[in-house]
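Visitor: Some structures are shown below for you to check.
What follows draws every value from the coordinates through simple rules; no lab data is involved. All values derive from a computational prediction rather than experimental measurement. Cβ atoms are built from the backbone, for glycine too; each structure is taken alone.
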Structure I
Amino acid sequence: MILFTGYTIPRHETDNMTMKETQHKHLWWQEGIIYQIYPRSFQDSDNDGIGDLPGIIQRLDYLQSLGITAIWLSPIFPSPMADFGYDISDYCGIHPLFGSMEDFDELLREVHERGMKLILDLVPNHTSSEHPWFLESKSSRTSPKRDWYIWKDAQPDGSAPNNWLAMFGGSAWEWDEETQQYYYHAFLKEQPDLNWRNPEVQEAMLNVMRFWLDKGVDGFRVDVMWHMIKDSQFRDNPVNPNYREHQATYERLIPAYSTDQPEVHDIVRSMRQVLDAYDERMMIGEIYLPIDKLMTYYGTDSKEAHLPFNFLLLSIDWDAGKLASEINQYEGALPAGGWPNWVLGNHDQPRITSRVGQSQARVAAMLLLTLRGTPTIYYGDEIGMRDVPIPPDEVQDPQGLNMPGLNLSRDPQRTPMQWNAGENAGFSTERPWLRLPDFYKRQNVEAQQEDEFGMLTLYSKLIRLRQQEPALHVGEYKPVVTKSPLLGYLRVSGDTRFLVLLNLSHKPCYFTPDHFTFEGTIALNTIPEREGTSVKDQVYLSGDEGMVIRLKNS
């Protein structure tokens, strides 16, 4: 019998679990680990200070050795770079900064030869204001593409059509003097929103997906998926009663009518249908919404996004009780057929090490790689990279430039990868587009590859154990009742069980359950000296310690 949390699972039940797992085929995006690359900052091959596709090819062996199974690239398409690639002027090309289409084809081939997958960033909500579609749209009110974007008359007093705000500050409406109308932009004025209610727009963007899928791309991360459809009546958004002055101006209103409209699910389903026409392709949705709304993007029959991005770990207080509650709520809310996923960092959010500190970042890594579901690692987190302070005169991110004084620039988490102690951390022989931290010579991949106690070694061991053990990459999740500051849970697959215990504080704590007994061996620990130690019925943890215990069968 297997004992945990006060309940005894009879042997026949665990046998049934094993049979179910054997019968169910998990797909690559369920079993694997996704690694996000911000191409400008990963590796520069032509010494212009900006990362590129050949540079990524140079580093594929590193990613393969780390155990990465899928790579997600932030945008690499032609762009004026008003928002560093999220303002696209050609969806079916490669920006010369990053290389050529031949370079992309080689990257895709090299990724697949190593048994890995490649995921592209798709930005369907808006284009660049320099995209030929928009240039045609704004040429006249009678343009065939006028309705490809969202154009509205001014109000009688000449003001904007409604009160909607842009994410990067100010009104979301920009006046066009030539055609005497406003166009809508949820982000920069250089990023006009497409009108997804227009069937021609829908088909054009679905054809973009087909173009890359025909090339062999394995999936897409869809940018701001919840923004794609707007209220047909363009009603004013309500005032946010909880707004505080230190927040971005966008937060002054609740985007009730400018985002997350019911019709968006029809669009996501149509995108999913395109993917399903190909073999084992997948779609991730960027969706910053509460859990109950997030779950709707799986679709009522799991026929929308394969993985609506779960950003819970990016925003929640680093508190064991709150984390346990939210993790359990997320697990309980998943629809039938919905597969979980977890994210610790990305190009829009402060790095995990800067949020919780170097010691707790090790515990966070263990959390990310032992929870049920697909984990996404942000480049550099595996060596504990921190946000780098960027002087005001070097800030490049439009979010930071448009809202000075609020410290909202995303440049600090986008700095170049720290490969070695050489010139510019081995990223480039020229000055990088963003500065490196002063301490890169002692915190880099090469140094950590020789450090058995370093963050990179911990990530490598976690990934290896996770990928070797079905209990950790596709097994069940079972919550364990603990007292703060301890977070605990079980991962179970047939007869194999792992107990994960994470101390989310700097002080020692103890795990002495009175509702079940256990015995096992510490398989992995943030303190390597404790690995291989036998434990029974009681475990003490140092501050900032996390452990994965392989339990014996009872």
Structure II
Amino acid sequence: MTIQIIKNQIDAFLSSPTAEVLAIKGVWGVGKTFSWNKFLLEAKKENRIALEKYSYVSLFGINSLDSFKFSIFENVVSREIIGAEADLDSFKKNSTDLVTKVGRGFLGTFKDSTNFSSVIESISFLSLKQTLICIDDLERSGQGLSIRDILGLISQLKEQKKCKIVILLNDGEEGLDDYTKYKEKVIDLEIDFSPSPEECADIAYDPDKPFTSELKYFTIKLGIKNIRVLKKIERLAELVQPLAEGLEEETLRQIIQSLTLFSWCSYCSQSDESIPSVEYVSKLGYSSFGLDEGDEISAQEKQWRSVLGNYEYELTDELDAELANSVERGFFIEEDFLPVASKINDQYLASKSERASHDAWNIYHDSFDNNQEEVIKVIFDSLKANAKQISPTNLNGVVRLFRELGEDELASESIDLYIKERSEDIELFNMEENNFFGDIKDPEVVEKFNQKYAASVVDENAEQVLARIAGENGWNQKDEVILANTSEDEYYHLFKSQRGRHLSKWVHTCLKFGKFGNASDTKIEISKRAIGALKRIAAEDEVNRLRVRKFGIEIDDA
């Protein structure tokens, strides 16, 4: 049954004052309660609810018929404030109405009764009349309250109190035999709530929130119908949105695709063996490309591969792995997420720039047209747009072409533009390291690169570097090289020679290089040598043992 048909039936139910009972059944999590509340609020805003009072009751944990009756009473709110929870004010109003109807003298006769609360629970039921009542979680009532008794009370509310009652229940749950047995006597209309993945996405997602179109595409592709899972995915997408600002479209698509997949696997795989486990997807490598055909794989893994192939998910990279961790913990750690997201984003940028550069050069290579001015313009524009991803060798090619075409001034401008755009990548201008094969031959490129590198290199030692970067979030590659080339013995003497509050910052700075999720060999070496020096210090006496231990260093093997 489509959502539109269901909505039409609910609208007709709400707009009629006729006492009747509507049952809405569907599998767990498919969004019965969510949709009922949504359609109810829409009807309230459009003034399409016939009855003036409304009460919502969940039967979860209710153990007696009297408690059930009182729960209906205490949750009654006026039609105008549907959507707000019943509170003390609404309870006072209901209580005042009750006293008015039965009289204070009548209640006073029971005030000394040991069963006064039971009397109140029973009497409160008398005030219920022509009320719209939603009864949720039918199959989850307490052991002291049977479905047979619940249906009996519902029948009484309809026949004697002229109420309209909607029942929400999970189809296929145990303990619903009495519902099946007696429903013909009580239920006037039964709706099978079984929306499609597309309809569930429309129900769950706010069209005005970020990534909604991407979320709908991927959740529909996986066939997710559980509204709770869809809302969890939406929540994670909202959390990651401020962290993902400025990333390429391809990176954003990967983030939403992986968040959706890992959420689905995390929340649903335990109850459905056809859904891949988080562990399996997290370890997905090149085997998914069919490169392990010689190995036997289980029928279950074949099924999982088919699911992932249809989802267009092939390989778990560093960004995917971090997203899996974020799904597991329910939030993002900025310092873990941003480096891997930036790395993957740079790969997408490089790929796009490579294609753009290739397309620009096609104008030169692929014709004999008399179009020198167009060739120069297109290639120069491509250099300006993609300088951050173009290699020095490619720059050299651009410069040589311009010189051959008599555009020496533009060649020099291209070099200066490139150096300005890549000024943060100091090691890029190190000709000893990056021109090993002599591919960069233009004298002006070589000269200006050497000048840039020489101007940027400052002879510093570990003490000077730490004094500059300790407690900060920024450093350059040369800083890492200096710290990585500092020996354990030098770190030992450096730490021993320092006095003052800055010492802790220096130690923490050295140690944090080894804590990055994607730490390079250089970063790991910094942490390793600093830890070695600290363990030597810890071994000297008990006070230093305690001092070192506060940095989280295991001392037992010192």
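Visitor: Name the one structure among I, II that distance in nm of label points 7 Å out along Cα→Cβ at positions 453 and 501 of 2.2 was derived from.
Guide: Label of the source structure: I.
Visitor: When you work out relative contact order in percent (Cα under 8 Å, 6 or more apart) for each of the structures I, II, which one comes out largest?
Guide: I
Visitor: If helix-only ellipticity at 222 nm (-39500 (n - 2.57) for each DSSP H run of 4 or more, over all residues; to 500) is calculated from each of I, II, which structure is the one that comes out at -18000?
Guide: Label of the source structure: II.
Visitor: Taking Cα Rg over 2.2 N^0.38 Å, for residues 205-252 alone as the quantity of interest, name the structure among I, II where it is greatest. Show your work: numbers first, answer last.
Guide: On the way: I: 1.86; II: 1.14.
Going through I, II one by one, Cα Rg over 2.2 N^0.38 Å, for residues 205-252 alone is largest in I.
Visitor: Hey, Rg and Dmax of the Cα atoms in Å derived from one of I, II reads 35.0, 111; which structure?
Guide: II
Visitor: Which structure, out of I, II, was distance in nm of label points 7 Å out along Cα→Cβ at positions 29 and 533 derived from, given a value of 4.1?
Guide: Of the structures listed, the value fits I.
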